[in-house]
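**Q** Multiple structures follow.
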Structure I
C-alpha cells in the first residue's frame, strides 16, 4: 500500500484497492470504515464485491495500524543473527536492534538474503519451499495533468489488450485534489522492459494510455515493483523458521496475492507468535 506525491497531486502506486472475500476480512474492513481509514469505491459487476479505497489514500491504512507502534523508516536490515535466546538485527547504518522475536514480512527473496547474511540454518524442506516462491514484476507510471482524464467512472479500468494491466484516475478516486493517473504495466511488459531506461518505458506506457488522457502530463514518475505479485506462493499462511528464539515469516506470498491475503498471513503469524511466547512463559514457570 503505497502513495506518492507529485506536486499537489497524490497517486496510489502500489495496491489500488481492497476486496473482502472472507467474513473475517469483511469484519476488518468494517472496523476500518468505522475508523474513517477506508471508503467504498465501487462494486465490480463481475463478482458483485465492493472495492474499497484507503483514506486519505492507501497509506492511510498502514498509518492507522502503526499509530501506537515504534516505527523506524528508511532503515535497511542487512542481517539477522541469533544471540542466545534473542535476535540481533543489523542495519545498513551500522546500528543494531535487539529483540526477543522476529517476524519477516519482506518479499521472500529479500527475507532469504537477510537469513543467509546471518548464517541462519533452515530445514531443507522449508528452504526449498521458500526458494520456490516466485513474483511478477510491475512497472508503474504516475502522471499529473491540468485537465481531467477520459477514464470513465468510477475511475479505474482494465484495458482489454496492450501493455497496460490497470489505469486509475486518482482524482475520481478522491485521493488527489487535481487530475493524476496511475498506470500499472502487465507482468509480461514489465519483465521485457525491466532493464530499459525508465523514462523511455514510461513514455511507452503513456502513449498506450493516450485515449484516456487530455493534454500532456505536467510531471511523470516511473517506479518498478520487483516483487509486485506472488504467482507461485507458499500454501501455508505463515511459517515458523525457529521456535527458540521465535522467528516467523509471513506476507502476501503466504496468505494470498492481495491486501486480504497479507492481512490473513500477518494474523496467522501473530497468533502463532503469541502461542510460542505463551508456551515459553509456561515452561519458565514450571
Structure II
C-alpha cells in the first residue's frame, strides 16, 4: 500500500528511483502495479488508513508515517524508516501550539477543560493524559491552525519547519511526536520467511535510492607525487578507491561526494594536480 495525498508524488518518485516504478492508468487511479515478481498488487490510499489495513492483513506491507501508526494504535511491524517527506529528508513533528500571546509555555500549563483541536485525537488524548492534562480534544478536518483562539485554546498539528504555524500567529510549546515515513508490515506476513525476505529486498532498493540522493561519483587520475594532496581533498563514504594505472604512470581514484560540493571540489582537485576528472550520477548506494 502506498500513501495518497501529500506524500504521493514523493513516494512515486522514490519507487521509480528504486527501479520499482508504479504503473497506473491515470493519476487518480487507486489501483496500480509494479512490474516485480515480489509485488502482487498495489493500492494507493490515505496514509491514515494504511496501518489499519496492514494490521488487519488486507495487505502485507505499506508506507505510512509513524504519526498514523501511533494515532490508530495499529499492530504492525516496522521494517525501517525511509528518510523522505513531501519537501525534504527531515522528519515531521507533531506539536502542541497556542496563540503567540498565550501565557501557556508547556502542556502542563493548559487549564482543565482547555479545548484542543487536532487531526490526531486519540494520540493527543493519550499524550495529554500522560502529562496530567484534562482537556477537551476535538477532531479537526483541516485548517487546524486557524481555530485558535475562537474555536480552540490550542492545537496539535504536524509541521516540518513551524513556518505555517508562525504565519497563523501560533507558537509551538511542546513536541508530541517526531515522525518519519516508515515501511510497515503485517505481523504474520513479516513472520513468514519467504515474505520477510522479499520485504527486506524491497527495502534495500528503497534505502539505496535514498542514500544516493544528492551524491555523485567522481573518477579522476593523479600522478604519484601529487596523490596525497588530492586524497586529502576527497571526502568519501569510507575512503577513496585508489588503483595504480597501467604502466605505472600514476593512480586512478574513485569516490562518492555530495553533489552540492562539486562546484568547489572539482576546481580544487584540478589545482592540486588531478586530471581526467569525471562526474557521474548515482542511482543507488547499498551498504
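**Q** Comparing structures I, II by mean count of other Cβ atoms within 10 Å over residues 8-15, which one has the largest value?
**A** The maximum falls on structure I.
**Q** OK, next. Thinking only about mean projected area of the Cα convex hull in nm², which of I, II has the largest value?
**A** Once mean projected area of the Cα convex hull in nm² is worked out for each structure, II has the highest.
**Q** Here semi-axes √(5λ) of the Cα gyration tensor in Å, for residues 56-135 alone was calculated and came to 25, 19, 12; which of the structures I, II was it taken from?
**A** Structure of origin is I.
**Q** If distance in nm of label points 7 Å out along Cα→Cβ at positions 208 and 240 is computed to be 2.6, which of I, II is the source?
**A** Values: I: 4.5; II: 2.6.
Going through each structure in turn, the value belongs to II.
Coordinate-derived values only; no laboratory data. On a predicted model such as this, the values are computed, not experimentally measured, just so you know. Cβ atoms are built from the backbone, for glycine too; each structure is taken alone.
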